[in-house]
Structure I
Amino acid sequence: MVNSLAGKFLTLLKRSGLSVVTAESCTAGLLAKTLSDAPGAAEHLAGGFVTYTKAQKAKALGVSPRLLRNKGAVCSEVASALTRGALARSSADVAVAITGVAGPDPDEDGNPVGLVVIGVCRRGTLPTSFVHRLTGSRHRVRRMAVDAALRQGMETIRKGLKRDRGPGVQ
């Protein structure tokens with residue numbers, strides 16, 4: 001079954017002439033997979049990074065090891081760093097990142113199950129991040145995180161389009 005939010009996200013990318021790259025931790029590629037299941041993905045999904053561990057976040061996407069040591073992997077700063085790293089390593093216009101704790105247990109830094117941070121960045125702008133406290137099973141937390149990321153991505157793109165085109169643009 002195709003996720004309707006993914007279809008809407010891809011339609012918005014198409015209308016905007018943009019492409020997206022993902023950077024995922026607790027969802028382990030589920031966002032990229034969800035997008036790839038929707039029609040039109042080949043034109044607008046540049047690819048994705050799965051960086052499940054702190055070491056991989058640092059190695060693959062350039063997240064500061066010091067930041068990871070001091071703040072842990074589940075925070076706004078890391079979500080933003082994931083988006084910046086994904087954009088730097090791709091040709092995409094927009095990066096969407098997910099970092100969090102899907103469960104069944106808290107992470108090594110004591111972050112609770114269901115704490116998820118979404119990062120979104122459009123090339124040439126500052127990243128934004130959104131903290132979510134999700135509930136349910138591991139599967140449910142991951143699914144809800146993907147839906148939240150799609151919503152936050154669409155909101156960020158729409159705001160950017162309004163800024164690019166001036167007031168009154170929908």
Structure II
Amino acid sequence: MKPFRFNKDNSLYFCTDTVVGWQYVFTSPPFFDCIVESLKFCQERKGLRVHAYVIMPNHLHAILSAANQNLSDIVRDYKRFTSEKISALLQETHSRALSSYFATAARIAKKGNQSKIWQSGSHPETIESGRFFDQKLNYIHENPVRKGFVRNPEDWLYSSARNYFLNDHSIIKIDMLD
């Protein structure tokens with residue numbers, strides 16, 4: 001099995017970012033919007049290409065690539081920014097239990113951060129075939145259905161299923177592949 005890491009090429013990657021302790025963080029629009037706005041910023045300013053995504057309550061999956069950039073650096077910066085933003089949102093919404101949980105996770109990690117929102121790594125898997133792409137695309141889109149949140153993939157607002165099935169690019173414009 002290949003190690004989970006980004007290479008410095010223009011490959012496609014299936015990535016998973018998980019909230020520490022699988023805590024439910026993405027439960028209201030401001031938290032989802034934090035992820036959406038950060039992904040859009042990375043698309044516009046850092047060369048990130050989002051080919052598919054789903055934001056679940058405690059993790060997200062995406063198929064990503066980067067235009068002449070180091071995808072590892074983009075994902076690192078994205079996770080750092082969203083960690084800070086999510087921590088601030090938790091303070092604003094008086095989510096003391098979650099704030100305390102993530103502060104404890106940061107102390108345990110011993111990296112000098114005030115809060116640790118994301119588990120380390122994004123577990124990138126290189127997509128080397130159309131079959132593997134289709135498998136991961138289906139997995140991403142079916143995730144909210146499997147969890148019982150919606151009946152149809154396109155019913156989940158924070159998923160590229162809306163892009164693929166409804167041609168709705170209102171949340172995130174994605175780079176669709178044939």
From I, II, which structure was relative contact order in percent (Cα under 8 Å, 6 or more apart) = 29 calculated on? II
Can you spot which of I, II the value 15.1 was calculated from, given it is Kirkwood radius over Cα pairs in Å, for residues 82-153 alone? II
Comparing volume of the Cα convex hull per residue in Å³ across structures I, II, which is largest? II
Comparing structures I, II by mean projected area of the Cα convex hull in nm², for residues 58-97 alone, which one has the largest value? II
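Throughout, read-outs are computed from the coordinates displayed, never taken from laboratory work. Worth saying up front: this structure is predicted, and the values here are computed from it rather than measured.
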